Structure P
Amino acid sequence: MRDSHDEAREMIALAEGLSDAQQDWLRSHLGECAACREYAEALGRVAAALRSVPLAADSRLVRATQMRVRFHARRLRETRERMWFVAMACLGVGLSATLTVPILWRLFAWIGERAGVSSVVWQMGFMLFFIAPVLVVSVLLLARGTHVRNHGEREW
């Protein structure tokens, strides 16, 4: 079982993430307990000493970091461009479908009437006409088991 000193030391280490009630309890405990107060002061001195040490990155690390940032920025830009293209393609497909579906519906009805088939049959043919390309592409992509990425690279 943890005692109040262990709990106080844990709270001292997490000083910035404490609730108001926890901070009040810790202040009260530090006012009463000299050992925990000394621990808090020592921890504060260590943190201040660490903050005072200048930190300089090696030039190779800086170049490597800059290169990675540029690489990821380029990838984000390319992704944004692809998403714009996908959005425009979706808009084009939606507009095309909106304009052609009524015409094709009438065409299938006319063909069904001329061929003497029931309305259920030509309506099922109409549905298959629109669903078949999506099903074929889906099966082909699943059969490949890969997703094509930038410039022919594959993501497995």
Structure Q
Amino acid sequence: MSLDDWILALHLLTAVAFVGAILGFWAMVVAGWRTDRPGDVRAIFRLNPYLNAAVAIGALGSIVFGVWLALSLDAYEVWDGWVIAAIVLWLVAAGAGQRAGAVYARADDRAAELLEAGSEGASPELRALARSRQGLVLHTIATIAALLILADMIWKPGA
């Protein structure tokens, strides 16, 4: 195997981690819709550190190895339209995902505060935070951008 083959393999593996983490966050979002109890919200957010690590490794690895491939392979250039589109979409996905994470972190923080205060019952405030429309819209934007990156990588329009 050549170095380019290894770079491609790492690019694909990190892309899978990126998309897998986004799907994992969807599981957390949907599970959060179904609860309003602090203990349940905290249980859902136990996945957060692992998914954050997966999305960080996936996002960073996919962009680094993707640009490396564009520089290394004679068939592609970093300034090819489809490569630029992927980079822009990557920025959109990363930015929207990071902002969505911050929105949902408020629900986790509030759940921790409620548990610390000894409140284990249903909380309308916690329900509203876990069902945040802003978080849902931002995570949807991140997901759509990631799917568009996948389509861009598969079909390479203009290449």
Structure R
Amino acid sequence: MAGDAAPRIVIGIGNPDRGDDAAGRMVARLLRRSLPDGVDLAELAGEATALLARLDGAGTAWLIDASASGAPAGTVRRFDVGDGPLPAASFGLSSHGFGLAEATELARALGQLPPRCIVYAIEGACFDAGAPLSPPVSAAVADVAARVIAEIAGSR
């Protein structure tokens, strides 16, 4: 009954021109050649309506974004949004305008939040225009890509 499974999607969120804010999109780029058939992949700037459109109808979603909670750069946190809202303080700083915490809660209110929705947050240090990823965030990008692959393999 594999054909009956609800769609699965990985969404890397961020601005590729703002330093560590590119973390989510860099994870998506690492995953581009590694995802099994039947798992969609998207890179988004973080605009809420685009995110809601990509989440609609998905059975499982993995969202990856940079965060700015004050933890050390490269810290990775995993949240199951089905268990409750994201901590707004971790995602309050957003170059996307409308933060990921607000977008996932809007999806929940509209009935568009997938039944299984996992958020990986990679703590950033530098969000300056034109800056590259910081070394700790680069290392975390590879770690999160491996974690997502492992979760997808276990969710079949």
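Please treat every number below as a calculation from the coordinates, not as lab data. All values reported here derive from a predicted model rather than from experimental measurement. Cβ atoms are built from the backbone, for glycine too; each structure is taken alone.
Ranked by distance in nm of label points 7 Å out along Cα→Cβ at positions 107 and 139, which of P, Q, R sits at the highest value?
Comparing P, Q, R, the top value of distance in nm of label points 7 Å out along Cα→Cβ at positions 107 and 139 belongs to R.
With mean projected area of the Cα convex hull in nm² coming out at 21.8, pick the structure among P, Q, R it was computed from.
Of the options listed, only P reproduces it.
Looking just at percent of Cα pairs over 18 Å apart, for residues 51-122 alone, which of the labels P, Q, R belongs to the structure with the highest value? Numbers along the way, then the final one.
On the way: P: 71; Q: 56; R: 32.
For this comparison of percent of Cα pairs over 18 Å apart, for residues 51-122 alone, the top structure is P.
Name the one structure among P, Q, R that distance in nm of label points 7 Å out along Cα→Cβ at positions 59 and 131 of 4.1 was derived from.
Here the read-out was taken from R.
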